[in-house]
Structure I
Amino acid sequence: MWPSKDPQKALGAALHELREERRLAPQSVADRAELSYDHYSAIEGGHRNPTWGTMRRIAKAFDVSVTELAKREEAQRAD
C-alpha cells in the first residue's frame, strides 16, 4: 500500500501491512474479530470508518493493542 493523509486509508494500509506480516487471510482476521468479511474488507480498503468497539475487536484478532494499531496508522500518514 501507499502512504495516505486520509486516516481511514492509512488505517486500512496499516491493517493490510499487519495482516501480511502475520500471513493471515482477510477472512481469518474477519472471523477472529467476529466481523463479516465484507465489513472487514471495507475497513482494510479504507472505505469504512470503524467504531471504537470494532477497532478493539480487530486489535484482539491481531493480538495487539489498539494503541499499536493507532501507531501503525500514524506511521502510514507520516510517510
Structure II
Amino acid sequence: MLIFDLRRDMPQLLYLIFRFGQRYLSPPDLKRTNGAVGSVWASFTPAEMALLLAKSPFSKKRVMRGWGWAWLYARKESSVFGY
C-alpha cells in the first residue's frame, strides 16, 4: 500500500501559499468548498500516520516525510499460498 497525503503540520510558508492559491487562483467551486485549505486541516501529521500504521496488520511499514506532505508505505508478508 502506498498513500500520499498532505501534512497538517506543514511549514507555515507552504500553508500560506495554499491559502493564497485558494483565495486568488482557484475556481469558485473550490473556494466555496474550502477545498485546498480544508484538505490541509483534514490531514494527519507524520507522527499520527505512524501510530495508525503501527495498529495495521502490515509488516513492512514506513512513513516518509516531504516538505508539506508524507507517504505511508506498507506491505504485507506473503502468505502460505504465495499471494
Structure III
Amino acid sequence: MTTTMHSYRGYVFTIEFDPDPPGYIVDFPDLPDIITSGPTLSEAFAHACEALDSYLETLEKFGQPAPPPQHRLILQSVGSS
C-alpha cells in the first residue's frame, strides 16, 4: 500500500491507497471522528478538506472548541552529495 501525508488547516492527514474500492482512504490522526475516502487521490484529498471543514464548522456551531493539532507535517529537503 502507498501512503501520502498532507496538511490542511494545520491538521495532518494521510491518504492510503487500497486496491479494493473505495481506492483511497483518509485518516486524520488527531480527529478520529472524520472518516472519508475517494476513488482517486485528488478526490480523496478534496473529500478530506471538505470533511475537515464540515467537522470544524459543526464544532463551532455547537460552541465546542476545535481540538488542537497534535501532529505536524515536517518537510525535509534531501540534497544530492
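Quick note: the coordinates plus some simple rules give every number you see, no bench work behind them. Nothing here was measured: the structure is a model prediction, and the numbers come from that model.
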Label whose coordinates, when relative contact order in percent (Cα under 8 Å, 6 or more apart) is calculated, return 24 (choices I, II, III): III
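When helix-only ellipticity at 222 nm (-39500 (n - 2.57) for each DSSP H run of 4 or more, over all residues; to 500) is calculated, the result is -21000; to which of the structures I, II, III does this value belong? The partial results should precede the final answer.
Details: I: -21000; II: -12000; III: -9000.
The read-out was computed on structure I.
Starting from the value 11.0, 31: which structure in I, II, III was Rg and Dmax of the Cα atoms in Å calculated from? Can you show the working numbers first?
Numbers: I: 11.0, 31; II: 16.4, 55; III: 14.2, 54.
So the calculation was done on I.
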